[in-house]
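The numbers here are math on the coordinates, done by the rules we state, and not lab data. None of these values were measured; they are calculated from a predicted model. Cβ atoms are built from the backbone, for glycine too; each structure is taken alone.
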Structure 1
Amino acid sequence: MNFDYTPKVKEMQARLLAFMDQHIYPNEHRFHEEIDTNRRAGNAWIASTLIEELKPKARAAGLWNLFLPQSKRAPEGLSNLEYAPLCEIMGRVHWAPEVFNCGAPDTGNMETIERYGSEAQKDQWLEPLLKGEIRSAFLMTEPAVASSDATNIQCAIVRDGNDYVINGTKWWSSGAGDPRCKIYILMGKTNPDNPRHSQQSMILVPAETKGVKVLRHLPVFGYDDAPHGHMEIELKDVRVPASSILLGEGRGFEIAQGRLGPGRIHHCMRSIGAAERALEYMVKRSLARVAFGKPLSDQGVTRERIAEARMMIEQARLLTLKAAYMMDTVGNKVAQGEIAMIKVVAPNVACKVIDMAIQMHGAAGVSSDFPLASMYAHQRTLRLADGPDEVHRNAIAKLEIARHSGLPAGNVSPITRGC
């Protein structure tokens, strides 16, 4: 396995770093001030003018749709291994990926439509998503059931002539608060009498369809994440054409298997970037502050934490690259163990490094003067999004037991909510 970055990727890294220095970091305060201004005016759910201003600049710089491999509709897409170091850089600022049309949940949704959608579905929804004209949401988790086991999902998708009628309630529908969110990919139950993993289907639901109602937004550790948001959505007698189904009835788990692999590893790539930035904050703070007669950087406990953070980040990065390499070379199904491992490792590493950085900053670390508190909230949430740690650990253990027992592991990849 050769993880050395190609000349092409190194050149793109340099271009992306320059873009971040010129357009992203200097505008961090403006991004939050814009949202706060909207919030004070009574409506935080307004699309960011800053991001819309920066999108054409990113596209002109050749930093657009980098996440989607092997797509004729997005020829600029990279392999997972090529994309990893670039996605990591984007992950240093939580809103930056959208500037490059590489933000969640759109990347996973675009990959889903590209891989499993009809040409008509791609024309209607994938094209405007690839152009950054609209956004999307993934509706899987439900408040009434333990959605870490997606076979529990009860949202009903019932065929009625040339339509499907949908009834149910979804929550933690990330991105559904954005007024630009025009399409949902919804997972629900079409065939309750089928075998356990053939009951579910995925279907495209336009956000403005009659019967769709956003009930509330769900703050995360007190953050509303506006204008992105995480919403609870009621679907009552929602009617969509039968042509809206993805791939066919009963194939929801098959689609989820394909969708969640790339989505998970993209989260992990961004987590590495967040951890790197937290370590940078920690080191700079230790150099700037003096306590007990010497800089914090000279304190033994500080050096121990800096060293520990560096080692953890390097280990997590190598596992991310290995998982990406395997996805490219042997496919998502064979790489499911590595994907599950990094999905546990990367957010946990990021949480630990960010926590150490917060401690280094003292009370300032939990304030809004630094991005560390919001970074921690986001990374802690990732230990639940796209499957809780416990489900991934169970899948990893099943694979390991099967390897030593000679028994088949079966379909061990956890199919849980996407974010």
Structure 2
Amino acid sequence: MAKTSFDAQKLLAKRVLRIGDSAIRKMMTTGHKVAGAISLAQGIPDAKTPLYIREGITELLKENDKIGKYSLGPGLPELRQIVADTISKKGNFSVDPDKNVCITAGAIEALAITISSIVDEGDEAILFDPGYPPYIPQVVFSGGTPVLVPLQAENGWKIDLKKLQAAVTPKTKALIVCNPSNPTGMVMGKEELDAIAALAAEHGFFVIADLTYEFLVYDKGKIPTLLAYPEIRDRLIICYSFSKEFSMTGWRAGYLYAPEKVLEQALKVHDEFLLCAPTPSQYAALVALTKKPNDDPEGLHAEMATKRELICERLDRLGDLFSYTKPRGAYYILAKYKKPDIDSWAFAMRMLNEAKVIVIPGVACGSQGEGHVRFSYGASKEKIHEAFDRIEAWAKTL
């Protein structure tokens, strides 16, 4: 019997073929093959997971016979209760841990199961450009169309409210807000959140708030919360990660807060794809929230503020090569390079291969990111210094 030729590519699902490879994964994987390369690419805090969390989970591993087993699908009841209490306090309204909260494998899973549950074929989702790279493929994978609203690069990456309003159509299903922003470090103020809430209330679309970096605002700034808008309470969804605030990137723990009808559907996707977030990680998150010592109230915040000043100082010394807007939150800088004859992928690859420094090409964050590269200053101060020493030497060869 003749063997039938087999072409796996022809049999793959169209939804997976219409999304590209992750730029962050590609740069990190490629950079791993360059001996001695220093990463200022992925958003990983250099600090260890705090000692009190590591010691707390060590004791639980010895004592708790539940820690190696599945948890309930939505997560540990005591962890969901603390999350619900936290949101209730911030928003001044009652949150039901059983009806409104699911513990997830980081904010990225919370985003994925949310978008999978609300975005359908033909729907539109409004995203800010530049923005966090995974938003676009998650929308496309679900059959939706990303509608990109360009931020104002020459005005501190602020939102152009007229362009935002013009982006809303009858097909708009959701708007994703990352505040503070990855990749720009921009912080949305009350005027911008007022406009977002008013548009959502008028046109009836969901607002998905990615609050991964909400804890990290500099210069004693305060960030307004979308929980303060009762008119969008029935359509507000929050995705949060323990990864950055508690240096727990490898633990993969976060949560989803959503209206009951949304959470009911998101839990279906969560259950079929993941079943439950890793139980040890959920207990680590529980320790993070309940056992935090009072003798270091700023913790990671103070360290990142110092490193923000450091990376800005080093970029200032490279004024002939880069310009940038100083971030007001998070720990990223989207720097514009002054070499118009080269695209950001090529620029990032040259920096990797010639300077041995890994960064993210700006175009990965959207069309407005072209001509830029994203630096993360989550790395140690020593690595930041070494990376910029290399970049300074490399710049002289360009």
Upon calculation of mean count of other Cβ atoms within 10 Å over residues 67-74 from the atomic coordinates, which of the structures 1, 2 produces 18.0?
-> 1
Structure (1, 2) behind the derived value 9.1 of mean count of other Cβ atoms within 10 Å over residues 11-18 = 2
Given a value of 2.5 for distance in nm of label points 7 Å out along Cα→Cβ at positions 291 and 315, point me to the structure among 1, 2 it was derived from.
-> 1
From 1, 2, which structure was relative contact order in percent (Cα under 8 Å, 6 or more apart) = 16 calculated on?
-> 1
Match the computed value -12000 of helix-only ellipticity at 222 nm (-39500 (n - 2.57) for each DSSP H run of 4 or more, over all residues; to 500) to one of the structures 1, 2, and report its label.
-> 2
One of 1, 2 was used to compute FRET efficiency 1/(1 + (r/R0)^6) of positions 3 and 107 (r between Cβ atoms, R0 = 41 Å, to 0.05), and the answer was 0.30. Which one was it?
-> 2
